[in-house]
Structures are given as structure tokens and as C-alpha cells.
Structure P
């Protein structure tokens, strides 16, 4: 297993046996994908042009907000998430950076993968090498036995998930198909639940529901015991009806899980048939660190708070 680069110099993890993990890719040109984008996202050449133009006008008028207005790649991920409704995309961008401004503790010390390298080394977060049959990317987050709260704080865990999602969105196909997340709570303890609070729950769900331009296609909780109900009670008041409909609880019922995610994408421990070699968390850490400069650039975007104070 190693990190390699393709002909366009994009890095990827070579797991062997033909399995790879990557986040960066070019815009899709496959007619099947373009047809899906038109059907599900309203992505037509005319809509793209008009929405880009309108969104740029709205952002230019927001004079205290610093974002790359001329970058198609930056704007399109918000437009795709909002089905090319420029005003909704503008509101999402506003909310994204308002949230960043009012929740500094979740951003300031965790701007890039290097800043939370130890989280990846613990092996708590995994990108899966195969997409589901609907094209959705898959990510596994283990918040039970592998979460050593003396090494990884809840804020660092939130940051690691946030950075992984941002990295995944470098792939236009993931913007199109969306993501599915498996939360494995095997071994969840009261000390881990104590790390959570309504404040942390509100931050996580505000980011997922209002401030992250990805299409959440499903949240699947596995190995959930009675103690998980305590944790879920913290989150429940902040979960929208739309998101609640995308959450499934499977415990150890792998037949239930494989009805919603293809077994070909899942490891045998989740009832799947995926034969891809497992990899160590440090390898994902090595890989994501290659994108530190990209994340440092993203971290610089936001509201100019001093300018906002002057304008009031």
C-alpha cells in the first residue's frame, strides 16, 4: 500500500488488488452522469451560466465576505447542493461563514489535516474504496472502541469529519452523487458520551444541515446499544425532519444495512463482501496532509469582522 499520483498528478492511495482511494478528480463528462446531473440537480449549460452569474453578483454585494468569487470550482459545489438556486446557494455560503465566525473554537486550531494528524492515526475515520450502486461515496466513522478521549477531543473529531467531507467534495462526482456515512458505535462508553453536549450537537448539525454543500444520502448507525440512546437524545432536538428521514439504525442487523448499502461496498464485519485490503489510519493521514495548502486557502475565507463592525 502506498500513495501514488496519476497522469494528472492527482494523489491517490493504492491499496493493491485494483482498489484505490482518491478525492480529487476532474469534472465529469460521461453522458450518463451529465443526464443525472440535469435530472437531479437542474444542471444544464443555461442554468449553470445563469446561476453562476447571479451568485457572483450576490457575493460581490456582500462586501465584508471574502471568498473566491471568480472560482467556478468553489461556487459550483454550493450550486449543486442547492440545485442551481443561486439565492439558496448564497444563503448557504453566508451561513457557512457566519457559523465559522461564531464557532471559532471548532476552526481556529484545526485548519488542515496536519493540525489533527493524530485523529487519523487513531484509525477512527475511513474512506471506502468503492462507491455504492447509486454512486454515493462511503465513509465510516468509528466512535466507540477506537475513540480514546484522552487523545482525541470532541472538537478534534468534529474537525476531522469536517475536513474529510471538504476533501471528498474535491471530486465533482461526489458533489453529484452525495455521501453515505456509517457511524459505528461499538463499545461506546459514558466517558465518550460525556464529551458531547447540546452545544457540540448543535454545531455538528448546523454544519451538516445548513453549512456544508454535500448531498447527505444516508446516515447509518451500527452496533448501537441502549447507551447510544443517551447520545442520540442530545442530538435529537436539533435534527431536522429531512435529516431524520435519512438516519437508519441497524445495530447488528447486517441484512438491514445491506438493503440500503450494497454489500459489495461493505467489509465483511458489516455484512458485506468487499475484498479490498484494510489500511492503517496513518496512511489516510499521510494522504490528506498532501492537501494542507488547499485547506489553508479555504481557512482564509470568511467574514471580515472588523469591516462588519465598521459598517454597523
Structure Q
């Protein structure tokens, strides 16, 4: 039998001084009530109640046990009340894992708005570019770029797409000229991500044509978008960068977009969480918050903003 339920039955029997009255209040037969108490005694290997035809009394062990049972039942009741309250009002620690670039350049702009709307939620943000198991890591929500792997059993909602653009600093363009066609990239210095699929060729696409793999001459490789960005701003070469990671570099003129009718494909930004059922209020509030901020998940909101910043 359920030991916690047996504890409840035992406490009610003592409170009422009767198996029959306890059964009536708990909507149980006298036989079921008796069996709960007997199962507890058998489990503990000791008698808890002295029974006569006229009255019940606690044994010495029963007194000590009842005292602890009452505390345990109260703590369980308190825990259930807390859980029930948190399922209705967003509160507690919300643990979010995000892709580094998206987290630094977009999520960071949005979190103050969320925090103002939900003051009882404490935000715990982790950034990374590797795959992660949300459940195993104790995380509530993950925001991934589509090449990051996640458990297929998770609920995944695309919140936006972005294009991968070619960019350079005005100083670089002034010194080396601006490519007028994808093939011209082969004659320029490239600052490259260290992914194998990009080390030797960039798959450049246009709206009207297919994809062309352009050989590239890389002067730098890095797994850090920030390192590549700073080197690009210094005029070292051409880089590729997701539109969400451009910030205001285009708007301020620190960078210029090269081959504006071309891109290196699209990336999906995906929000992942464990289950649609019984979502806590804090998780549901963040899911709804992000959905409101990205109402057109199949479009590139950063290109729509022109300057890489969200409206």
C-alpha cells in the first residue's frame, strides 16, 4: 500500500479515536482503514495502537511515531501548496540555456523586459555552443541554432530564422575593393569559423540561382564569433555572420554587407522545453513571452529591422 496514505489513515484514526469514524471521513471502509494501520505496523515491526472493544490507545512507540508522522504530513501539505501556487504564478528560478551569439546579442536585450513583467522569477542563464541534455542538466528551456542537437523527445518551437551574411569593414573595402560576384571572394582574405564544412569552401546562394561552393583563402580560423568580429572591424578580412549577431554594426556603418543579394543559407532559432503538459507557470510565461516577441517564426526579423536589432 501507499505508505504516505497509510500514515494519513493512521493519523486520522488517532485523531478520531475510532477506525469507523476515520473511515467515514476518508471515504474508506472499516476493513481498508484497518488494513492500512496493520500494514504500517507490519512494515515497522511494532505495534502502534492498543485496541480493545471500547477504545484505542497509542503505544509508547505509537506516540513517538505519530509525532513524526504529523510533521511529515504537514511538510507534504506545504510542499503541495507551494507547487500548486507556482503552477499558477510565475515564480522561482528559471534556468535557460542559449546559443552564445543569440544569448549575448539578442536574448540579453529581451531579459530585462521579461524580468520587469515577472519580478518573482529569478533568471539563471547559461550560454554555450555545444549540445546539451536539458533534463539531465536541470535546465528548463534551451534556445538553439538548428545545428545544435537536442533530445528528439523535447518540444521544439522555431521562433525565427536568420540568414548568414558576408561582411567587412569599410577600411577593408576601401583598401581591397568590394566583390561584385561570389567568385570574387576567392581573391579576398577570409576570416573563417573553424567548422569543417566551411574551412575550404563557402556555399554562397542567391535568390534566383542555386548554391555555388566558392573556394576561400582563410587567414584566420576561430570558433568564436566575437574574435572574428573584432578582427573584421580591424580591417583584417571578410567574415560570415548570422544576421541576429550583427547588432548595430550595419546601422552604424562599422561593417558593410557584401553581395547583398547573396547569403550562405538560413539558420533556424529553436526554443526547446521538456513537455507541453503540466508546464510550470515560469516556463509557460517565458515560452509565451518569446512567442510574442517573435510572432513570425518563418521570417528573418533581423533583416526586417535593417540594423540587426529587434524592434
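5, 21, 20, 14, 11, 8, 7, 7, 4, 1, 0 is what came out when P(r) over Cα pairs in 10 Å bins from 0, in percent was calculated for one structure; which of P, Q is it?
Values: P: 5, 25, 36, 25, 8, 1; Q: 5, 21, 20, 14, 11, 8, 7, 7, 4, 1, 0.
Label of the source structure: Q.
With distance in nm of label points 7 Å out along Cα→Cβ at positions 172 and 204 coming out at 1.3, pick the structure among P, Q it was computed from.
Q
Each reported figure results from applying straightforward, stated rules to the coordinates on display, with no laboratory input. Because the structure is predicted, anything quoted here is derived from the model rather than measured. Cβ atoms are built from the backbone, for glycine too; each structure is taken alone.
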